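What follows is calculated from the coordinates using simple rules that are stated; it is not laboratory data. Small disclaimer: the values here were computed from a predicted structure and weren't measured.
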Structure 1
Amino acid sequence: MAIFGKIAALMKTVWSMVLVLVIMAAAAGEYPAKPDYVEPVSTRQYALFDALMRGQGIADDGESYYFSWNFGLTKTALDGVTVQARNLIAIPPELLALGCKHIGGISYANGKIYAPIEDSKVFQHLYIAEYDAATLRLIRYRALPLSVHEFGVPWCAADPDAGVIYSARRDHITTLNIYSADTLEYIGQKELTAPVHKVQGGDVYGGVLYLAVSRETQGIFAVNLKTGEVLKAMDRNLADGCEGEGIAVLPTADGAFFHVLNIGKDVTTVALRHYAFDPSSLAWTMGAP
């Protein structure tokens, strides 16, 4: 039995070394940054399985983070590491049977996690699902109207004050689709003053919907939910080959405000970058949120 214990300890050490090497290689590959790169307050790198489990969306309830990957959900402490709950296959079997294989950018509100589910690359079976935030167990789901979700449902963002959930089609968003948080029913749209392309995640904070995108400078956009006015909050300018993913908005003690995921250009790593931002710096021209 002693020999098996030694082998197990050795394998654990080797695995730890592999993780460290992968993360070091990924971090080295992302620098030097572009000249106008916005430096994060801090960054946490994930590799291999940990990266896989955090490769799509992020949300928070002020005390925990929630991550999504293509098929499942993970809840952690705010260190982003300590796992508190996990649902490895959160897509219900009947939706898997329809070809659904992608959970996108997720959102938290009132003890629930809201997650968009789609049959990626086909886009004929689109849903919003609701999960218990404590256990990550599925509560219910509802089909979305295909007519307003051309090329899928890559993200959703809950607004607890308004009792609604926002989402949109994949490309060149000019309107937000609005759903009731109580019933998940489609209830209307909100027009935007400017298009936003390739949104991967969104979060509502202080009457503003912040959207993280995965094209060009992989910036973060701000939408005034009263007026529909769109402003760019910041450019992230990740290294070429990285792909921006979900976003959570949470002021933290270290000065960070945005908490944004990106897949590394090596595809085996994911970074959670924490950025400082002052929402009062947004120069709204159509009135404050």
Structure 2
Amino acid sequence: MIDFTKKTVLVTGGGAGIGRAIAEAFGKAGAQVAVAEIGATRAAEVRAALQGAGVEALVIEADVTRSDDVQRLAAAIEQRFGGLDVLVNNVGDYLVAKPFEQFSDDEIDRLYGLNLRHIFGVTRAMLPLLRKRGAGASILSISSIEGIRGAPTCSIYTAFKAAVGGFSRTLALELAPEGIRVNVIAPETTETAQVPVSLAIPDVNKHHIPRWIPLGRFGQPQDCAGAALYLASPLAAWVTGTTLNVDGGALAAGGWMRDPSGAWTTIPLITGNGFIGIPSTEQASLV
């Protein structure tokens, strides 16, 4: 049932990590895939990968925080494909982690552009193309579990990620009469080049990972790709205005984790190897 043959999908930031996994998954499901990627090398790599897999692909070097690049992207998609069936707003970055009062205005503005403002701009520019395809079209935005729970030292990032959910719920209501669905994917820590969690955890503490997250591991880009395929497909035809947490059960667990004996606890124990929990604030989970 997950067949996107003759459908057109746009993935922003689709040259690496979660975005690339989503682009490749839609391509494998038969879609025509458009990718916006700011990095020339990443753009070339994903173009070669998609074309090598037989996917009809349009890869454009673009900075989606710039309105002129977004308009150029929309024009290219309309010229090549005539419309758009699925928009995946994937771009985002936490950039820095520090106490709230230490953030400068420039840092706040940059976080706004990367995590929220571009979603407004890209979505607005792509709506005419989505309306060309009509009922069944879909908008997905990648948020973060940090937009649902607190994340010390990342107050600005979490505020904008939380706003992605609020925006998407309201837009879902506005577009519902047209049959265009709007949903959010909120991942827990996912292993990517942007967030190389395997490098952030000291080797001496890696044996604790199965106890930190109920399903026993950090995320992989393919986990979000599967969620995106589902939410954009007819399988989710009655799903709109919702956030799908792709988190291995982390949000459900709250502060619970398993101790060395396998028992659940909310109190991290100190051992000879340090805390059972994440070793330091700077290594807290970020998507």
Given a value of -4000 for helix-only ellipticity at 222 nm (-39500 (n - 2.57) for each DSSP H run of 4 or more, over all residues; to 500), point me to the structure among 1, 2 it was derived from.
1
Mean projected area of the Cα convex hull in nm² - highest-scoring structure of 1, 2
1
